[in-house]
Structure P
Amino acid sequence: MYHKILLTPRNNTLMKIIFINIILILSTLTVHASGLAGDILYTDSISQWTLLGEPLNESNRLWKKVEAVLPSNRTTSTSDWDGYTVFWSIKQNVLCLDSIQYELESFTNNTSHTQNISINADTLRHIFRKQFDGKNIVATWFTGKIRIARGKLIYYVNYGYRRNYEEEQIIDIKEGKIYEKQHYHNFIYKEGASFDNKKELADLIKNFPLDIKKHPELFEEQSNGERQLKTKRIYFKIKHASVDSIGHLTKCNVMAYIRRNNITEELPNIATEMEKLLKAYYPWRVTYVNGEYRAYGIEGFLFPYIIREEP
């Protein structure tokens, strides 16, 4: 049974407030999140890649079976919540699970000892009976795309697998069989401004001079009839940003809001003005990743704008 919600103007306002606060919570969580280590994949006997994803977890049933046979006291970390690494390989154009490795830590005379333990495919065959072809565990449960990478780190966000390397492959897989591979060489195409550089952030704000006086929503009238600023800080969230090859910001979606007494107030007019300022600024940093120009360092960033101009 479900309940239908009538979207009255009041409910619409409430939904907006809830949505904005969810963004604030997620932004806070991102700060405390961590980049994940990734699995290991061999495209041949010597070419090792980092697999930026978790194909095993696509089958909840198989994942639970693997969890059940691994020791609960295995070592975990913020970059490896599962506490194990899966080793994969591509053999005769199919994706195979070769082994699972984990660590056990013990203490003797106040000294820590780490033991690396590997479970090979032959030992795991009782879990993957339907996927074992007599020689290999074939990832027949997996359909989708995997991304593998190696070389120099080009871009990094301390969250999940949001990073790119100088060499990557996007591999299209259907029931474990490889259908298509796309090979890319990634690099910083053009240096320029970005919000992920904290040293630049203060200077960048100076380059976006908002005309505060023309926004009455930032002020409140006092008992003596004078206007006073509600806040000294505006927050901007940048989404759906894209750049061209020479560093112009061709597209972006800006959200602006202030917080007062635990209440969030959205500022659409100021968001529109900031969007124009961002698009007028030049040059922005351009990263060429997996066949396209990307606005890394702009897209997805939340930054505070300190109001210094008096009314």
Structure Q
Amino acid sequence: MARQKKGEKVDGWVVLDKPAGLGSTTAVTQVRRLFGAQKAGHGGTLDPLASGVLPIALGEATKTVPFVMDGRKEYRFTLCFGEARSTDDREGEVTATSDRRPDDQAIRAVLPAFVGVVQQTPPAFSALKVEGRRAYDLARAGETVELKPRPVTIEHLELVARSGADHADFVVACGKGTYIRSLGRDLAQALGTVGHLSALRRTVAGPFREEAAISLSKLEALGHSPALLGALAPVATALDDIPALALTEAQADRLRHGQPVLLTRDAPPAGALVRVEAGSRFVALVRSDGASIQPVRVFNL
């Protein structure tokens, strides 16, 4: 006899406006509890220091998490000059100091070097694994953590404000795997000083934006009312940039059973990834061979 899953079948995305001080895993647990959902995950970790857009997937939406993880991100951050910290943010211990404070002109002059595909060394306090152990566990134990530089893509980086000589505010748009703490650290070093992040907010994660984000306190205020389910974005929201294909219910049933569907016309190009809909229902992600489509991921909605 199949073991019954705990919780309700709740499918969709919650665009949480995560408060600073709360870990991403804790945020997911709290949202899952509020909805009573069977399954939950998130579309990209935010450090406890950071606030902003944390997309949380419930139920069938967890199957689309990789598409959000791979998506474009945007952040606002404040770089504090004069102190390097062990975590590259204000939570760590001071490891070096400098009296040098760059002016706006100097800052803007170095920014182009950080745009495009750049080599970046992740922070020692990160979730990356070193010989099977998390880097932050090694760092907390006082062990030396050596992480190799890796390529990341930064699309846009701009100085937007100064609140004194010690602080500079930036906006950045970047690709998967970019550490904003590392970016701040490296910016300060390029300016002949040291620095760390004193504030960080994610404003965009894939298709999810801060304008649509809801706070944890507002979700809690909704309780278990129908309005709580109204806070869910559809599962397919994470796949908005993937072309859609409409099929009949008979064709959709074949995909649900793992069978390919031969298309007599309008077949997507070979290799194309397509999302399939039948009526108003999202059915599956499929891959085309130029004549037929094969299910990659089927959704039970």
Legend entry - mean count of other Cβ atoms within 10 Å over residues 182-189 - highest-scoring structure of P, Q: Q
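Could you tell me which structure in P, Q was used to calculate P(r) over Cα pairs in 10 Å bins from 0, in percent, for residues 62-173 alone as 11, 34, 36, 17, 3, 0?
Details: P: 11, 34, 36, 17, 3, 0; Q: 12, 32, 39, 16, 2.
Attributed to the structure labelled P.
Out of P, Q, which structure matches 29, 50, 20, 1 when P(r) over Cα pairs in 20 Å bins from 0, in percent is calculated? Display every interim value, and only then the final one.
Details: P: 25, 43, 28, 4, 0; Q: 29, 50, 20, 1.
Answer by label: Q.
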Inset, instruction - Work out which structure the value 21 belongs to, where relative contact order in percent (Cα under 8 Å, 6 or more apart) was derived from one of P, Q. - result: Q
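Laboratory data are not the source of any read-out in this text; all were calculated from the coordinates shown. Note that the coordinates shown come from a computational prediction; the quantities given were computed from them, not determined experimentally. Cβ atoms are built from the backbone, for glycine too; each structure is taken alone.
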